[in-house]
Structure I
């Protein structure tokens with residue numbers, strides 16, 4: 001299995017191809033590769049991303065079958081089952097890079113802002129569980145920066161929410177903590193721009209490798 005640093009470089013290279021419109025279609029339709037993966041898999045990165053239909057991880061990183069272990073949930077939140085999914089891939093496959101991937105104009109962030117400002121109320125307990133986990137990121141910005149516009153709050157809250165999820169993974173699992181300390185596991189936060197297609201890695205990236 002490749003190192004976390006090499007995995008990060010592969011993601012960056014793939015995103016550059018995507019942004020430059022040089023994506024390799026063969027990565028997505030490689031039937032021989034699909035057959036080879038029937039009995040095994042060795043994903044080189046774990047991506048905890050948002051369920052938003054505009055943010056498919058394999059496409060924005062120009063990758064294909066078997067490359068990524070992708071976990072998608074609205075708002076790229078961290079809950080016990082999601083931590084368990086990351087633990088499973090890191091322990092079972094030896095994957096050494098975890099990326100928490102948020103994106104601009106995130107609907108879960110917008111819904112949380114609307115809830116906090118009294119413009120709407122979510123009746124579903126299941127939806128409330130998502131809003132509840134996003135809420136601290138938005139609430140802190142509302143309290144500390146009362147003059148920010150809604151768009152500015154959403155922009156800043158996306159990154160704050162990514163940081164919170166990445167920090168939860170780093171410190172909310174004994175298994176992952178052990179892999180970080182002893183086996184080179186790296187957990188980073190990133191944001192995908194719907195407007196440009198660029199992925200910015202901004203949290204937890206080792207010095208000298210920041211965007």
Structure II
């Protein structure tokens with residue numbers, strides 16, 4: 001549920017990765033709030049150059065009067081993750097791996113902390129994420145978001161709300177909601193090849209299955 005400050009004058013920030021879920025969410029909220037700021041967190045992960053390039057292109061193709069410039073926040077994780085596959089690009093979970101294989105420890109916790117501070121400093125009362133139904137990770141539950149929101153707001157004397165409007169949807173449903181958008185410029189791959197989706201990793205397989213289940217032609221260019 002989107003909070004009550006949704007209005008022509010409301011200000012919202014959306015944590016965007018460039019993936020299907022956050023891109024469709026951003027486009028929807030841009031039609032509901034007076035101002036929407038896309039926030040991207042750069043952590044030094046192996047796929048970020050390709051991801052950011054796609055995201056910038058997507059945003060250029062979705063011009064609306066309410067959509068602000070892309071804000072890139074830096075939250076490096078090399079000192080935490082070390083030789084993890086997400087940094088090195090080696091041993092990336094393939095198409096046959098379980099969802100748990102792509103878990104990045106504390107990912108949402110790290111993303112949310114700096115984003116909430118940004119919202120507090122820029123008068124954005126709502127911070128939205130494209131979390132979907134069935135997300136199995138401990139930092140993606142309603143209980144986590146509520147407790148994290150409350151703790152950070154106490155620390156910054158703020159009233160920033162964390163919202164997850166897509167939490168009752170699955171990825172095929174999100175795709176069907178976004179068919180009018182340039183979904184070919186969304187990005188899901190964790191092992192890009194020459195700036196393109198590899199077509200072989202865990203996230204590419206998830207993307208391919210979702211388009212098939214949605215009954216929507218997959219516009220993605222795969223290497």
Structure III
């Protein structure tokens with residue numbers, strides 16, 4: 001029987017990994033906007049335990065960021081929480097309803113689209129408050145900066161999750177932190193999934209390089 005202690009331990013570990021990813025590997029994307037890969041860990045937690053766990057990890061990591069690394073205070077915390085939940089909770093909710101590979105891919109794509117649309121709205125409403133920019137200037141940045149940033153961010157998170165979900169779950173099962181699979185078998189690499197993931201990552205990185213003036 002899977003114990004609550006193991007579940008809490010696994011969630012705590014995922015929280016730690018997500019927070020660490022906010023501290024390292026921040027990639028400049030568009031203008032002042034930087035990408036970190038914490039949402040990959042958050043959505044993996046949601047795929048394993050359900051959308052409420054994605055929300056819990058998002059909340060804890062956003063609050064930790066607010067008190068440690070963020071310079072935008074409570075508003076930055078709110079924006080981080082909304083962004084992570086729009087992607088991870090949506091993806092986890094869809095995957096919970098359809099627990100298959102196609103369900104996971106559909107969930108990730110829905111989360112990607114949801115995050116892009118939600119963040120366009122919330123950046124228009126909230127960014128002037130915590131960034132100190134006039135709303136007219138933020139409106140001008142919506143399609144020039146915020147839209148491409150969130151498209152690239154969502155693409156990297158989607159591809160990263162497709163690449164890492166299986167290895168992470170396998171490692172957790174081998175560590176006896178997750179229940180073994182119902183029909184245990186040797187994990188096989190889905191070459192098509194890997195190829196699509198790498199293609200998405202390559203496309204996103206080309207856009208990043210173009211926005212930063214390399215091309």
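Coordinate-derived values only; no laboratory data. Please read all numbers here as calculations on a predicted model, not as lab measurements. Cβ atoms are built from the backbone, for glycine too; each structure is taken alone.
If distance in nm of label points 7 Å out along Cα→Cβ at positions 21 and 133 is computed to be 1.3, which of I, II, III is the source? The partial results should precede the final answer.
Details: I: 3.7; II: 1.3; III: 2.6.
Structure II accounts for this read-out.
If helix-only ellipticity at 222 nm (-39500 (n - 2.57) for each DSSP H run of 4 or more, over all residues; to 500) is computed to be -26000, which of I, II, III is the source? Don't skip to the answer; put the middle values down first.
On the way: I: -15000; II: -11000; III: -26000.
The structure behind it is III.
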